[in-house]
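What follows is calculated from the coordinates using simple rules that are stated; it is not laboratory data. Here the structure is a predicted model, which is why all the values come from computation and not from measurement. Cβ atoms are built from the backbone, for glycine too; each structure is taken alone.
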Structure I
Amino acid sequence: MRDRSAVAAGAEGGLPIAWRRTLFFVLVVATSIAMLVLATLALSPGGIDTLDVLLLLMVAATLPWQVTGLWNSTIGILITRFARDPVAALFPGAAIRGDEAITAKTAILVCVRNEVPERVIRNLEALLSGLATARVADRFRAYVLSDTTDPVVAAAEDSMFGAIASEARDGSAIIYRRRSVNTEFKAGNIRDFCERWGSEHDFALVLDADSLMSAEAVLRLVRVMQANPRLGILQSLVIGLPSTSAFARLFQFGMRLGMRSYTIGSAWWQADCGPYWGHNALIRLAPFIAHCSLPELRTRGGRKVPILSHDQVEAVLMRRAGFEVRVLPEEQLSWEENPATLLEFIRRDLRWCQGNMQYWRLLGLPGIKPTSRYQFAFAMMMFVGSPAWTGLLILGTAVAAMSATPRDVIRPDAGATLLVLMLAMLIWPKLTTFAHVLTCNKERSAFGGGPRLIASMICETIFSLMLMPIMWFGHTMFLARLPFTRSVSWSGQLRDDHRVPWRLACRVLWPYTLVGIAAIGALAVTHPAAILYALPLAGGLALSIPLAVISALPRVGARLASIGIGRLPEETAAPASLQALALPAIAAVRPSSM
């Protein structure tokens with residue numbers, strides 16, 4: 001039987017989806033080949049020997065993530081600039097009036113584990129209040145699904161969630177349930193909900209502890225899904241909440257710029273095989289319950305292991321069942337809080353790394369779409385490329401240090417061109433949106449004006465070029481230990497601003513610093529001119545400890561917020577859904593002539 005959603009997708013305006021995917025993969029492959037040819041030319045002095053082949057293999061391993069980002073963002077910014085309605089061009093089914101009756105019953109699932117209850121309640125009550133104001137609260141029921149293991153946090157949850165669960169909120173009931181056995185983590189928690197209450201609802205809105213969505217955004221998702229009966233998962237574009245943490249401000253400013261063009265571009269060719277990030281998304285429950293049970297993974301000894309990064313697996317299974325998975329690339333629909341410090345960011349990222357690396361065992365799932373297999377592979381390449389970057393630094397430094405002159409190893413012209421192009425591809429998604437915002441009066445003003453926008457982009461680029469090698473090295477160490485790791489730590493995230501003591505930073509980041517200083521030192525002693533090639537990788541590692549400490553200092557974050565570095569549109573003109581939260585970053589904005 002022909003997939004009816006595929007027929008509908010093929011009827012979308014513009015280039016047919018099959019052609020889009022073909023064109024995209026041709027662009028990615030052609031660009032990758034061109035980069036490898038350039039890398040071969042750069043390493044050609046003295047001929048290509050075994051070490052050169054190893055370096056070329058490492059370059060090849062870094063390219064999928066870079067080149068995909070290059071073309072996603074390029075396509076995305078072209079659509080943004082030239083399409084009359086970019087969202088309608090990507091997903092015609094999103095074109096609704098906005099006043100359609102809410103007929104579906106929706107469960108709001110808030111998944112928590114060892115989190116501060118006050119923050120969860122703040123965000124949830126803001127959403128429920130908005131639904132009550134819209135007079136649709138009776139169509140929603142909130143479920144706080146807890147996997148908390150910390151007895152102190154559990155006691156606070158029992159008290160606070162229990163209190164609000166016993167009250168009616170303008171017709172919208174709240175149910176609090178904490179599992180005593182945390183089987184399969186969040187995925188198991190949601191599956192438990194499906195078995196208990198899933199049949200009572202049509203849709204489920206999945207939220208994390210740090211998620212915030214306005215009632216208007218939720219109602220938009222519900223109306224779109226009501227109008228598209230073959231739509232299985234609708235993912236909103238999640239952006240960062242304004243923060244006074246220096247680390248979070250710089251990170252999410254870059255993320256805000258990069259995500260827009262990247263997501264629009266990826267939605268152009270992924271179409272009905274879109275992403276699901278596990279939160280701030282609407283799910284059609286009937287097919288989810290029937291088709292999205294996670295497959296079992298077992299060790300060689302037969303021990304069952306949970307799938308950690310369950311979200312993309314569920315998206316693939318939903319698509320296999322014939323239902324569309326779409327992303328709605330509109331900003332100001334939903335927010336999340338980003339880690340406030342480098343150490344918290346590393347901890348979260350390594351948990352994702354372990355989850356994504358499980359996908360290699362799912363590449364052979366029967367019946368899944370070719371695009372879905374690519375998404376699995378791409379999710380792994382995000383982390384597999386990290387050892388390649390680290391290897392380029394270590395092996396490249398050793399080869400250069402042992403050579404008579406750097407010219408014996410690399411051609412200056414081709415080498416410099418390769419370096420510039422690789423760095424440009426890494427920051428290209430941000431650069432494309434930055435150029436777009438800078439040339440649009442309304443958007444430029446929303447980011448605080450041209451001078452602030454330019455200053456923020458300069459600061460974020462320096463910050464990003466320091467952060468990336470730190471994350472690559474962290475992934476490399478983690479992957480080296482992964483075969484011997486039997487469990488994953490999943491404790492509550494420290495979401496509030498907090499200092500990072502020098503002693504703690506040194507204890508965690510000394511290997512990073514050692515490798516960075518050793519690479520720079522080896523070249524300084526042998527061939528100082530070659531430091532330029534190593535600095536983009538070694539510089540961030542060498543400065544990882546001061547970066548962790550300084551970017552966590554409250555006074556640094558407060559100063560950046562006060563002068564507008566990393567300013568987001570929500571700080572310039574806070575939407576109603578954020579005003580009630582009294583976020584310090586929004587309060588810190590003051591009039592300025594800058």
Structure II
Amino acid sequence: MKSIRPRLKRLFLLAGILGLAVWAGFSQARARLSCDLLFVNGRIMDGSGNPWFAGDVAVQNGRIAAVGKLRGKIEAARIIDIQRRVIAPGFIDEHTHAYDAIDGEKVWMGAEEARFGAPNSISQGVTTVVSNLCGYGPIDIGRQKAILAGKRLGPNVLLMIGHNSVRRSVMKEDFRRPSTADEIQKMAALVRRAMDDGALGLSSGLEYVPSIWSTKDEIAALVKEIVPFDGVYMAHERSSGFSPMWFVPSRDKPGPPTMIDNIQELIEIAERMGARVVASHIKARGADFWGAGRIIARLINEARARGTDIWADCYPYNTSGSDGDAVLIPHWALGNTPKASLENALADPAKAAALAMDIRAAINWRGGAENIIVMDFPDPALRGKSLAELARARRLSDVEMALRLQLEGDPAKPGGARLRGFSMAEDDIETFYAQPWVATCSDGVIALPADGPGAHARFYGTFPRRIRRYAMDRNVTTVENAVRSMTSLPALICGLRDRGSIREGFRADLVVFNPQTIRDMATFDDPYRQAAGIEYVVVNGAFVVEAGKPTGARPGIVINRKTD
């Protein structure tokens with residue numbers, strides 16, 4: 001009898017082990033069946049900048065369930081063979097104005113409701129946007145979040161608190177001066193409330209009214225409020241070249257801040273406050289400032305070597321938003337009746353001399369006469385020609401040609417024509433994109449064809465263009481590093497803990513693109529063309545682009561910085 005008991009124990013133990021194995025196998029089978037989506041046969045660019053690797057990506061309940069060689073090991077409700085296309089994390093656009101206007105008083109209605117889907121963003125592979133940049137947006141972030149949360153959104157959204165809005169709220173119309181200590185305290189309270197409501201950080205537009213008159217100490221005091229929240233300060237520069245966009249030589253005092261002064265101020269604020277800061281849409285603007293990108297990059301690299309937490313973002317175009325309706329004649333000479341006012345100014349020799357000086361400065365700031373293009377003019381023969389080309393044909397100076405456009409063009413339109421300047425140099429853009437601390441951004445809005453002419457091509461083309469032009473064609477970086485600049489890097493800058501990488505457990509924000517065909521298609525004559533090569537886009541596990549076409553789905557959420 002005693003000899004039987006050990007045998008029975010062994011049998012029971014063996015039966016238990018077999019039972020556990022059967023249960024485990026059954027559980028695994030159930031796990032395979034519960035997977036919602038499986039992309040197979042892909043080139044995975046995981047967002048790290050590492051070379052792509054072959055594999056599959058499984059999605060379950062809006063998150064990445066598994067990554068690796070999964071075919072035959074896991075089942076899914078839907079399997080998509082992406083045939084060696086690239087699968088990457090969804091792109092994160094850390095600098096936009098997508099939802100700035102949603103403030104509780106203005107909410108898109110009717111046909112405008114389509115804007116909540118942000119079709120131009122998702123069609124580029126963008127799955128998350130940051131809004132309220134350049135100091136704009138409402139001061140009540142809690143209210144803005146609640147409105148957006150009640151809507152169906154295409155991409156996910158993060159919100160900043162804007163310095164311009166805060167400053168105007170406190171100082172009303174008396175803002176053409178430095179703020180007082182009491183006013184700074186009131187501004188700080190508004191910033192602190194926004195951070196309590198889940199704002200990502202503070203944005204500024206130091207080249208814009210009313211922030212032009214702010215001091216470095218005012219900005220530092222407000223940045224101090226975001227540091228305990230691990231917030232980020234994103235700064236639109238006081239100047240992007242040798243002078244700010246508002247500078248008029250005949251009217252303003254000499255010695256305005258340069259872009260180099262601006263970067264030095266940003267570095268000082270970061271070091272004084274211990275803050276994470278971003279040089280928004282970094283650039284070197286104006287024909288007399290081209291090449292300064294190397295100086296700016298050196299200053300930031302030196303600061304980072306000291307331990308300064310400074311970053312930047314950049315859009316892949318050599319023309320800005322304000323370049324799109326460039327006016328070369330100063331406002332003081334145009335007034336409310338541009339042509340008549342200009343004729344009066346030209347009749348006065350002193351005003352005419354000042355006018356010529358101001359126009360020369362404006363031409364230089366817009367990239368020089370060769371880089372200022374007529375986009376629209378009453379005489380269609382002038383369209384598509386540069387200011388320099390037109391001046392040579394008439395044997396006029398560049399300044400004289402700018403005057404002729406006003407005198408012969410639309411009498412009610414400042415400048416007489418719609419002009420686009422190309423105010424930045426490709427060399428500087430390449431310098432910035434070669435830096436590992438520069439993210440890709442669009443500085444875009446939600447743009448629909450009904451908005452009419454004059455839209456920037458970046459609204460539809462930014463992210464494919466960054467890959468095609470600057471990685472594939474110009475070899476500034478690898479495609480993997482270009483992808484990093486629009487995924488894990490902005491996720492790091494924005495403090496996103498579970499987006500921006502293809503990793504198990506991360507949110508299923510994904511993009512599949514064809515490396516052979518990806519490219520921007522939008523032009524300045526036809527700015528609403530959807531990019532090519534973006535085949536699938538997934539936001540929180542749901543398709544917003546499928547087989548190259550937007551689905552109309554709007555699964556995006558408002559990301560709460562404190563909890564998401």
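Which structure, out of I, II, was Cα extents along the principal axes in Å, for residues 306-521 alone calculated from, if the result is 71, 42, 30?
Only structure II yields this read-out.
Given a value of -19500 for helix-only ellipticity at 222 nm (-39500 (n - 2.57) for each DSSP H run of 4 or more, over all residues; to 500), point me to the structure among I, II it was derived from.
Considering all the candidates, the number was obtained from I.
Just checking, which of I, II has the largest value of mean count of other Cβ atoms within 10 Å over residues 282-289? Could the numbers behind the result be given before it?
Working: I: 21.6; II: 24.5.
Greatest value across I, II: structure II.
Using the calculated result 0.8 for distance in nm of label points 7 Å out along Cα→Cβ at positions 194 and 226, pick out the matching structure from I, II. Spell out each step's value before the answer.
Details: I: 2.5; II: 0.8.
The read-out was computed on structure II.
Which structure, out of I, II, was semi-axes √(5λ) of the Cα gyration tensor in Å derived from, given a value of 39, 28, 25?
Structure of origin is I.
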